[in-house]
Each structure stands twice: as structure tokens, then as C-alpha cells.
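Listed below are the structures to be examined.
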Structure 1
């Protein structure tokens, strides 16, 4: 079975950053919390945003397990809409009372390149710091968007660890499409 080499980069911020505000890049934006998010809508967001970047872990959850995960009191999912259409989302996990993880963050591919990423990241950071926390953290991987690490750093996150990882290519098990192309992925034979 094909194995993929990856590096996970962990970033954190220990205080709300004092950065200039990022104006909304479009007039018709709405950021709405997905309260009582359905499994089908969550799967749509996760798969549409994450498939190009090799996100597969939550695809392994059955509906009951996923429903329990996204229904936790400590989980918040916010969806960015542009002109009424979902354009991206972020998920915060506040299970630890003094810290919050930016668990998932991304844009639907058709909305990448429209200056929405920094705006959405600022919204995630702002939301996380509405609680009395000591730390906000996130991780990114080799297979995430090539600008992800830089965006996190521009948003005020600092790298605190890196960890190499080797895992089975999810395309070989049918978890992701065999035809999935990524600049860092070898083609499947």
C-alpha cells in the first residue's frame, strides 16, 4: 500500500493579536454559526473544502459518531456565505477550558483567491478570543493549501512544533477519489 510522508506544523497564539482589521472583501458576505448542524451539511462542507487538501479523517466517522462530535457543546461551526452560497467554514473546539483549537478552516475551491481566507481567519481568531482562554492553536500539514502556513503566521500564530508523519494514501483505500490530483501527491498506478 502506498505510504505518504507528511509534516504536521503546530502553531499557537497566547494572546489576541493586535493586528489591523481586515475589511470584508465583498459586500454580500454573511458569517453564520451552524447551530444544530446536520451531518449531511457538515459532510458537504468538510468534503468540499477538504478533498483537494487530502482531508479524510472525518470521512472515516459513521454518521452517529460524526453527529456526536459536531453536536458537542464545546464545538462551534461557522459558515461563510458569499451571495447566499457557502464559501468556506471554520470549526472551533473548546473542549479544554483554557484553550481553543481551530480544528478545521478552509474555503470551497471556487472561492479561493478572492481574499476571503484572511477575512475568515480573522473571524475565527476573533470568535476564539471571545472566551477567557490562554491559548489558541491550530495545525497544518504538508498537503494543506500552500499558503496555509503563511496565512496562520500573518494572522498572529507562531510555530511551536513540527512532527513528521507517514500514513497510508487514502486514495488507495477508496476514502478519497483515485483521480485526486495534488502537486505533492504521486499519481496512483
Structure 2
């Protein structure tokens, strides 16, 4: 066999080996790179959640899950809204140190005063506070007008999720981004357009 023919065969063999190696490398890399993208389940866990408000009665609390956390949608009564005006015993009545979108930086911490949307985890250690009405005044003591009570360590929050002074919770309950799709439907996980 001539030297030229051997060199050509060698080049062909090296080229074929390189092509097969490149194909094998790409075949191994594609699943590896693909694994970096979130799964459909992970995408759904962080996706916005629609909540139907049309059948909610005043004083009713709905608990839904968004991003693995309980989120409360609470329809407040006129008495509950009136109780929000009393702010002397609150740690952060203006919610200046707490987590909420700019459109929820108001007395009711809501887009629409009647409906409260809030994460249902205490800002102290993550327990889930319970709804306690004004009728629990003897149990709660002081000037209790109703709100949420954390049974783990005793933090108290008003009907806007603002924490009372002297509680172990350092901040008000967080308000997630939310917007109204219609009068009777809210979308939790997205801000209103232009917000």
C-alpha cells in the first residue's frame, strides 16, 4: 500500500472517529442541558393562580396555594374595615418595612378594600395564624378588635395583616402581587398592568 493511500485512509479514519465522537458528545450534552430547564410541575408551582370571588360571603376566608405557600383571600366586613383605623398598637401601621407591592401600601393593604390577599405564614417562624373574630376579646385580651392570631408564639395581626406591638413577629404579613381580571376574579402572582 502506498504512503499516499495510507495517509488518506488514516485521515478518513480520524475524520470518522471525530464525527462519531462529536455526535456522542452532543447526544450526552442535550439531556444534560435540558435538565437545567424547569419541569412543567415546577412551572405550574410558580404560575399565577385564579381565584373566583363571586360566591364569597363577607367574613369568608379562602386559602389557596401559590408557590408552595398558603395565600389567604379574605372578604372583609364593614366592621373589619372600620377596625383598621385604630393603629396605635401596631408595630408598622404604614407597612413601610413590610413586603407588599406599592399599590397595597395603604390602610387596607389591598387593591380593593373589601378583599384582602395575603400570605398566610407568620413572619416570625412561619406558622399559620388563625382567624379570630372580635368575639375572642376575652381570650385575646387588650383592645382586640379581631384579626389573626399565631398559635405557635402568640403574634397578633389585624385584618390587614399588620402586626401588633410586643409580638415576636417582626413584620406584617406579606402581600403577594395580584390583579383583578374581572369584578369576580382575582389573579394571584401578577401585578396589574402599569403597576
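Each reported figure results from applying straightforward, stated rules to the coordinates on display, with no laboratory input. Everything numeric in this text was worked out from a predicted model, so none of it was measured. Cβ atoms are built from the backbone, for glycine too; each structure is taken alone.
Here are a few things to note about the model shown:
- Among candidates 1, 2, the computation of helix-only ellipticity at 222 nm (-39500 (n - 2.57) for each DSSP H run of 4 or more, over all residues; to 500) that gave -8000 used structure 2.
- Which of 1, 2 yields 46 [percent of Cα pairs over 26 Å apart, calculated]: 2
- Value 3.4, calculated as distance in nm of label points 7 Å out along Cα→Cβ at positions 96 and 128, assigned to which of 1, 2: 2
- Origin of the derived value 1.6 (distance in nm of label points 7 Å out along Cα→Cβ at positions 64 and 80; candidates 1, 2): 2
- When relative contact order in percent (Cα under 8 Å, 6 or more apart) is calculated for each of structures 1, 2, structure 1 comes out greatest.
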